[in-house]
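Student: Once you scroll down, you'll see the structures, which are given as structure tokens.
All of the numbers you see were taken from the coordinates with simple rules; none came from a lab. Keep in mind that what you see is a predicted model, and the values were worked out from it rather than measured. Cβ atoms are built from the backbone, for glycine too; each structure is taken alone.
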Structure P
Amino acid sequence: MPEGYLAAAYQMGSLLAARNIEIVYGAGSTGSMGALADGALQAGGKVIGVIPSYFNTPALAHQTLTSLEVVDSIHERKARMIELADAFIALPGGFGTFEELFEALTWAQIGLHSNPIGLLNTKRYFDPLLVMVKHAHAEGFIYDEHRTLLSCEEKPDVLLKALEKYTHPQGLERWLTRES
């Protein structure tokens, strides 16, 4: 992993802990999310992990979390994390990150939650994804109000401020009636 990603994740964890914001995540010990958890824990924060039993191994699961919930499947894990969370932040990552990000966005779009969703765009990692979202909007696949579900900032502190100011958009149900 190129330099800078883990440092930004660690900083985000530290900032969340300093603001007494509890972290709920997939309980991993490596990568960006492991660094996020480490930053929060070392700053005295509370970190809850939710992990499927088949990933609950010493090589994968963070061993010093505040609490750990073991569930049967990845689907249960995602549903439980959404249930526990007040906001969602995606850090640079791979397929799992993209899948969880878009599930959180989709659930917001259809009204299953109204929590803010943010991207920590470290080293402009998410720029290609944002271009795709902009293209989907331009082609009429994403309504204006759905684009506002996602906040994106390059610095952890700026992203947290944006998420604190988030106002859930009105009219999200418009996609059901297909009004223009």
Structure Q
Amino acid sequence: MNIWFTSDTHFSHANIAGSEISRWSSGYRIFKSIDDMNNTIIDSINKYVKEGDILYHLGDWCFGGHYKTPQYRKLINCKTIHIIRGNHDKNIDLYKDSFTSINNVLNIQHGRNKFFLSHYSHRIWEGHHKGIMHLYGHSHGTIPDFNKSMDVGVDVSYRMFGEFRPFHINEILQIMDAKVIVPIDHHI
């Protein structure tokens, strides 16, 4: 069993897919169609995340109609998917039977490593000064990580690895090992 993290798949979101279909002037991905984007991300998840693995999805599952949520879930082979609600997941609770859990935030532990999971980046989180790591999404890699925090969205993995794929826990631990904790005294 392996543990994986991702965020901001934005299934069926036309404006984020690519320049040929977006109304935005920038901030979109490289795809020629919504189907191309959806299929690429789903294929990439299935390439890495196996049926018996655990996937934590840190928000913004889909955007182009919440009723498609179960459709995309069925295409992913992994049986255990925990959802952290994102700003585009307003109706995801309608599909709670499709996921292992749905939370606003989640604290998890893997061995001695502890993680605080949220869709949004935080400057301070419980235990940050003790090395608890913070994984988030939402910003699509546009803000700097702080202390032992990291954006795990598919746009970040594309910049790092050339694929819109999830991050394995060992990749995250390796990245976090290189970071230094900057203590913040919130008692002042």
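Student: If you rank structures P, Q by FRET efficiency 1/(1 + (r/R0)^6) of positions 4 and 44 (r between Cβ atoms, R0 = 25 Å, to 0.05), which sits at the top with the largest value?
Tutor: Q
Student: Okay, next question. Suppose distance in nm of label points 7 Å out along Cα→Cβ at positions 12 and 156 works out to 2.7; of P, Q, which structure was it derived from? Intermediate results must be reported in sequence, preceding the final value.
Tutor: Working: P: 0.9; Q: 2.7.
Matching structure: Q.
Student: Let me ask something else. Taking distance in nm of label points 7 Å out along Cα→Cβ at positions 36 and 140 from the coordinates of each of P, Q, which one would give 1.7?
Tutor: Q
Student: Here's another thing I want to ask about it. Upon calculation of volume of the Cα convex hull per residue in Å³ from the atomic coordinates, which of the structures P, Q produces 111? Provide the component values of the computation, followed by the final result.
Tutor: Numbers: P: 111; Q: 121.
Considering all the candidates, the number was obtained from P.
Student: One of P, Q was used to compute FRET efficiency 1/(1 + (r/R0)^6) of positions 60 and 148 (r between Cβ atoms, R0 = 30 Å, to 0.05), and the result was 0.85. Which label is that? Write down the numbers at each step before the final one.
Tutor: Numbers: P: 0.25; Q: 0.85.
It traces back to Q.
Student: Which structure, out of P, Q, was volume of the Cα convex hull per residue in Å³, for residues 124-163 alone calculated from, if the result is 55?
Tutor: P
Student: Still on this structure, please answer the following. Given 2.6 as the derived value for distance in nm of label points 7 Å out along Cα→Cβ at positions 68 and 108, which of the supplied structures P, Q does it correspond to?
Tutor: Numbers: P: 3.1; Q: 2.6.
Only structure Q yields this read-out.
Student: Here helix-only ellipticity at 222 nm (-39500 (n - 2.57) for each DSSP H run of 4 or more, over all residues; to 500) was calculated and came to -6500; which of the structures P, Q was it taken from?
Tutor: The read-out comes from structure Q.
Student: With distance in nm of label points 7 Å out along Cα→Cβ at positions 20 and 132 computed per structure, which member of P, Q shows the largest figure?
Tutor: If we compare distance in nm of label points 7 Å out along Cα→Cβ at positions 20 and 132 over P, Q, the biggest value is for Q.
Student: If you don't mind, another one. Looking just at relative contact order in percent (Cα under 8 Å, 6 or more apart), which of the labels P, Q belongs to the structure with the highest value?
Tutor: Between P, Q, the highest calculated value is found for Q.
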